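Dropping the structures in below, format is C-alpha cells.
What follows draws every value from the coordinates through simple rules; no lab data is involved. The structure presented is a predicted model; accordingly, all values stated were derived computationally and were not measured. Cβ atoms are built from the backbone, for glycine too; each structure is taken alone.
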Structure P
Amino acid sequence: MASDAERLKIGISACFMHPDPARALFTGKTLQYVEQSITHWVMSTGALAVMIPSPTGATRRGDVTLDHYAQWLDGLVLHGGADVSPLSYGEQPIEERWSGDKLRDEYEIELVAAFERRGKPVFGVCRGLQLLNVAYGGTLYQDIQTQLPQALVHRDASVYDRNFHTISVLPDTRLAQLYPPTGPFKVNSIHHQAIKQLAPGFAAEAVSNEDGLVEAIRRADPARPYAAAVQWHPEFHLPDSDTLDDAALLDDFLAAARAVRKRA
C-alpha cells in the first residue's frame, strides 16, 4: 500500500440535489453529494477520493475556483446521476421529464476544462461518458426507447443495477489491450440516454452487442491529456461475479494520474 505522501488524490464530481420546499431535510437548500460505491471503487487501490463541490451559487463565499482543485488533485472521475440537458448540446427537450440538469452540466464542463488545462486525466462513468462526449462537441439520444425503439432496454427501474447486457471491445483500442479478446463481456446498464454523435477527437472502444450503442470512449490523440469513459457503472460490479472485472480500467486511469504527477 502506498505511503500517505504517495497516495493519489482523485476528485469526484458532485451530484446536485436542488432546492425543494417539499423536502423535510435541508428544506430549500442545495445539496451536493457522491454515491458511496464510486468513492469505495476509487479508494480500492489506496487512492484518496475527494468530492469537488461547485464553488458557485447563491451562497458563494471566498475565491476558490475549480482550477484550484484541478491544480491540487491528480485526476477526475465524472460521477453518474441526472440526465445531461439537451440544451447543453444544442437541442430542446423532446419531453419535459428529459430536461436534465443544466446547472450540473455547466459545472462539470467547466471542471473538465480545468483538468484539461492542467493536463490531468479524466474518467467518466455513465452520465460521465455522456457529459464528456457533450463537453467536447458530441450529442446524445435524449431517450433510447423513444428515438431508437428497436434498441435494447438499457434502464429497468425494477431491477436497477441488476439489468445486464453484453458488450464487445473493439480491436486496436486501449481497452482491447486491457482486456484479452475473450468477450463478450457482461456489464450493467442503468441509462436511457446514449451517444448519438461521437465527439470529434474521440473513438469508440466498446459497443453493445444487442444494438450497437457506444459503451466506451477514449480520446484518440495520445499526445493530449487522458480522457476516457464507460457507459456502465464499474463501481457496481462485484469482483467475484460474472460481470466484467473493472480493476484494469481503474488501474489504467490511476497510472495516467501517477505519470502526470511524476512529470510535475
Structure Q
Amino acid sequence: MALRTLIVDDEALARSRLRTLLAECSAPAAEVVAEAAHADQAREHLDAMPLDLVLLDVHMPGMDGVAFARSLRGRAGAPAIVFVTAHAAHAVTAFELDAIDYLTKPVRVERLQQALLKVERHLKEQRSPAPADAAPVHLLIQDRGRTERVPLTEVIYLKSEFKYLTVRTATRSHILDGSLAEFEERYPRRFVRVHRNALVARTAIRTLEKYDDGEDAEGWALRLEGITEPVAVSRRQLAGVREALKDAP
C-alpha cells in the first residue's frame, strides 16, 4: 500500500516539487493526502486522518519543524518524520528526535527513494505484532555466587576486555563470559559495531561528536542515552556508525 504522506513546507513551489518527485519514486509508493504551510495546519491534518509519513521543512513561520517534530514524540500512532530542508545544520537534532531521514534541498529522486524505503522498513517493524510465544531475551549474569537476569533491551553497550565482556546498563556494569562477535551476529538489528572492542545499542545512540581521548585529538565518540561516559568510535567503524545514526529508531 502507498505511504499516506503529508507535506509540510511554507513554500508552495517546494511542496509542488516534492509532489513531482514522489510521483517519480517506485515502490514503496507515496500518496500525498494533504499539504500544510505551517505547523498548525499540519496538526489539523494529523488529528483528522491517519498518516504514515510527514515530509517536514525546518524553517517555517510560527513553530518550526524541529519543534513540531518534538511535539509529536510519544504520540500514539505518530507518523514517520523525514526532514526536507535547505539547511544541514539541524541534522543531528533531527535524528535525536527519531527522524527517519534528513534530506537537503535540492532533493534528488534517488535520495528521496532511499528515504521512502527507510520509512517502509521502520513502519513494518513498528507495526508488526510480536509473535504470541515471543519472550524477552535476558542475559544470565553470574555475580558473586548468584545469577541475575538482565534484559537485553536494557543493555546500552558491550565492551570486550581481556577474556570477558563488560555489559553496561543505565544503572550499573556487569561482567559476562562471551564474545562480541556472537552478539553482533545474533542481534545485528539491536547492536552496531563502533570499535573493535565495542558494540552499542542502536536505540541508545544520541550524538556523534569529536573527542580527544589524549591519544587522538581527531577522534570521535558517541553520547548514549542513559549514561554519561562517551564511547569511542574507531575510524574504521565511523562510516557504519554514521549510517546507524541515520537509521536509529
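In terms of mean projected area of the Cα convex hull in nm², for residues 69-196 alone, which of structures P, Q is highest?
Answer by largest value of mean projected area of the Cα convex hull in nm², for residues 69-196 alone: Q.
Can you spot which of P, Q the value 2.8 was calculated from, given it is distance in nm of label points 7 Å out along Cα→Cβ at positions 109 and 157?
P
Consider the structures P, Q: one of them gives 1.00 for FRET efficiency 1/(1 + (r/R0)^6) of positions 93 and 149 (r between Cβ atoms, R0 = 35 Å, to 0.05) as calculated from the coordinates. Say which.
P
FRET efficiency 1/(1 + (r/R0)^6) of positions 101 and 221 (r between Cβ atoms, R0 = 25 Å, to 0.05) was computed and gave 0.25; which structure, P, Q, did it come from?
Traced to structure P.
Quick check on the output: 5.5 is distance in nm of label points 7 Å out along Cα→Cβ at positions 29 and 173, derived from one of P, Q. Which one produced it?
Q
One of P, Q was used to calculate Cα Rg over 2.2 N^0.38 Å, giving 0.98; which?
Of the options listed, only P reproduces it.
Which structure, out of P, Q, was relative contact order in percent (Cα under 8 Å, 6 or more apart) calculated from, if the result is 18?
Structure of origin is P.
If we compute mean count of other Cβ atoms within 10 Å over residues 21-28 for structures P, Q, which one ends up with the highest value?
Comparing P, Q, the top value of mean count of other Cβ atoms within 10 Å over residues 21-28 belongs to Q.
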